[in-house]
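Each in structure tokens, the structures are laid out below.
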Structure I
Amino acid sequence: MTPAWLVMLSWCALTLAAISSVIILADIYARGYRQRMRVMEAVWPVTGLYFGPIAVWMYCRYGRPQSGKWSAERNRRNPPDKPSWATTAIGVSHCGAGCTLGDIIAEFAVFALALELFGSALLPEYIGDYTAALVLGIVFQYFAIAPMRGLGLRKGLMQAAKADVLSLTAFEVGLFGWMALTSLVIFGGHPLHPNNPVYWFLMQIGMIIGFATAWPANVWLIRRGIKEAM
């Protein structure tokens, strides 16, 4: 049995994350703080799904200043420069959004189809998570790189893959390591499933770990100019 305190903690964390995501969405669409790079209008709310209030703070401090409304209200042609750590964090969140959405889709698909390999759902989850994250990550990166560089579909997708494969792989390494730990060690006798709130609370933690493991890759990609600074 999953401890009652852990279930309650999970519901609190998931609720707080959902509220954080709604706050960001409302600010973008209801209050009109549309992002200059439109793909970030999806990235910020998705980041709220695992970073919660931290994502809201980061958005208000370093995300909203990139909007056209923010600049117009302050009569500034260009927003102020961000510190390098903030640029890296936003780059990781861009990768993390694709990974997060891919993981959510794949986890529910594996569960619904009752897929297993060697008596466990962990390997199908890995395969599904990585495949979905790869597709969505490249799409997200395409809509960041192609408009900024004026690239067509083919070249844009190639550059997007070049910029995102290393980053999303590093993200998934951290997440997959945490998933293995929770599945095989912490809950080895009673594996959790996506219909349990504790499962998604632990996935939130895993995504934060993935964010950390993707950080060095993003520093390198941005410095080399392979990935656009956002």
Structure II
Amino acid sequence: MNIPAHAPLHLLHTAAVGTLATHARQPEGFPYPSVLPFAPDLQHRPTILVSRLAEHTHNLHADPRAGFLAVDAPDGDVLSGQRVTLLGTFEPVDSTPEVVQRYLRYHPDAERYLVLGDFTFWTMRLERLRYIGGFGAMGWLAGDELDPLPPLGFDEENGLIAQFPTQSGGKDGFQLLGVDRYGVDLKLNGARSRFPFDDAKPNTETLRAALEDCMQRYMN
């Protein structure tokens, strides 16, 4: 195994779209892949918003085991780019104000689906994952190895974001999406971007300092 530190974690914050592979009901047992947007939750796990009428939603109700693939190949060379395959089970998540608010920061257009009333959130509980970052950089990890640190809470993340408003004095098209102990998720001119920290930030003080550094780079 030769995986750069936190590379799978950062990739899950860089990609905006993933491939969900569920177990088909008809014909039974076959993989059923589907492409859809996702947002990383506070534990970096994919959270999806799906219609109750969708085939993959019916499949998950019958068998919650699934695979999920995220890819970052900005130059179009998939074999030289980064990709991570996640294996685990998807679980429904209540549409609490915190969950809705955070997901809409990453995918604001999803608000029109929430208005319809038949869309629900699901989050993946990781069992194993395989990361490939190019030649010689690949390997398996257990789900609990993705991030050994306790995640930020909704209130802590929102408090940090509130301290760094992005609407005044910033570059056109700049938006702060999310914060975790390893980096910041940004939207620059409509495209998802990841600002990784040099190391993990264990407390609010070190997170605030890292955010200040990020803001100085993008807001000036």
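Between structures I, II, the greatest calculated value of percent of Cα pairs over 15 Å apart, for residues 126-173 alone is seen in II. One of I, II was used to calculate helix-only ellipticity at 222 nm (-39500 (n - 2.57) for each DSSP H run of 4 or more, over all residues; to 500), giving -24000; which? Answer for the origin of the read-out: I. In this comparison of I, II, the computed figure 41, 39, 29 for Cα extents along the principal axes in Å, for residues 94-205 alone is attributed to II.
Each value in this text was obtained by applying a stated rule to the coordinates, not by laboratory testing. Note that the structure is a prediction, hence the values are computed from the model and not measured.
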